[in-house]
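Down below are the structures I want you to see.
Just so it is clear, none of the values below were taken in a lab; they were calculated from the coordinates. Computed from a prediction, not measured in an experiment: that's the story for all the values here. Cβ atoms are built from the backbone, for glycine too; each structure is taken alone.
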Structure 1
Amino acid sequence: MAIDGKCFWLSPADEDPDWQPDDKESLILYVENGPMILAAATLEPPCTLCGARLGSVSWQYDGVWLWPGDTGHYVRLHGFRLPDAFVDDVRARNYQCVAVDEIDYEKLPWPSDPA
């Protein structure tokens, strides 16, 4: 897992089938339904674990955190773990996204190097 400020993206090292918090479904729904703020016309490569088509390359932002649009797939279907700091923030906000009316894309916590 890489965390860069308030941005994260998952990696194969984050697969953790033992991560089963009581509110896992609520966390997955939050990740899946967070506001999409950027989508590219190009398709994302298929999932390397199951071959599923994941749609277009996209990013979601809840007013605090930024994450890739395919995150829910990896958590739901492959047992990946979400970052503890992200989970704590989502719980503290009672699973409610912050309203995102206007976005200054230059000030978003974009990853500095997703490699």
Structure 2
Amino acid sequence: MADYQPLPVFLDPRGTLISIEFGTLPFQPQRCFVVAAPGSPARRGGHEAGCRQLLLLLRGSVTLRLRHGDGETERRLVKPGSSALIAADEFVDYELETPDTEVLVLAEHPYTARST
């Protein structure tokens, strides 16, 4: 897992805006999806990433655990716009820590049973 430069976050009375310029990403996203807590903390993942992914915190907090050949890495994201790059073939496990946690995932490849 690599840290990714924080994305610009704009806060004002109208809400929060997080901007992603695809040309600045280390890969061209082919798929995106949102994972939201079901109204209570929840554990997600539990699989190997089949392609590179950028996990971006939209709200709440998330602890991300990745297992790879060198061992295990853990990172906690608590600020909207914070993110982490996930390498292909890393085993991904994360915990949506609050009832309102939402993360956006940008994936390098379209969905297949292998690319979750």
Structure 3
Amino acid sequence: MSVDKSTITTNEISIKVNGDKLQDNLDIDKVLDRRQIDEQLRVKFLLLLNDPVLESTITKIATFFIKDNLLYDQTLTNLEIQNRIDQIPKTIGIVRENERIVSKHDPITKVTKLKLDS
């Protein structure tokens, strides 16, 4: 992943493959960032080689060839946030044309209040 996981504030991330119109949601714990991959490589090579100098050299070579396969796109992220905000209904109560909302001396119920607020 091209960004550090500590900068992500949600438990899931949306993944969109180029050319696809649909997005997949993925649990953030199933994704590794660069720091986590480097740490895993370092530990595995140290256990295999038992030589800190050799482990450091091999880890540097390995991390050079590992490329991010999930790239953060700020533009698509902002677009998705705006789309989600636009999907929130602006009103809750529905009032039809020429419909009486409340009559004089009628009690105000929750439904009536929703209609008045809309």
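Miscellaneous remarks
- Structure with the greatest value (metric distance in nm of label points 7 Å out along Cα→Cβ at positions 28 and 76, set 1, 2, 3): 2
- Structure responsible for 22, with relative contact order in percent (Cα under 8 Å, 6 or more apart) calculated and labels 1, 2, 3 on offer: 3
- Per distance in nm of label points 7 Å out along Cα→Cβ at positions 60 and 84, the highest-valued of structures 1, 2, 3: 3
- Source structure (of 1, 2, 3) for helix-only ellipticity at 222 nm (-39500 (n - 2.57) for each DSSP H run of 4 or more, over all residues; to 500), computed value -13500: 3
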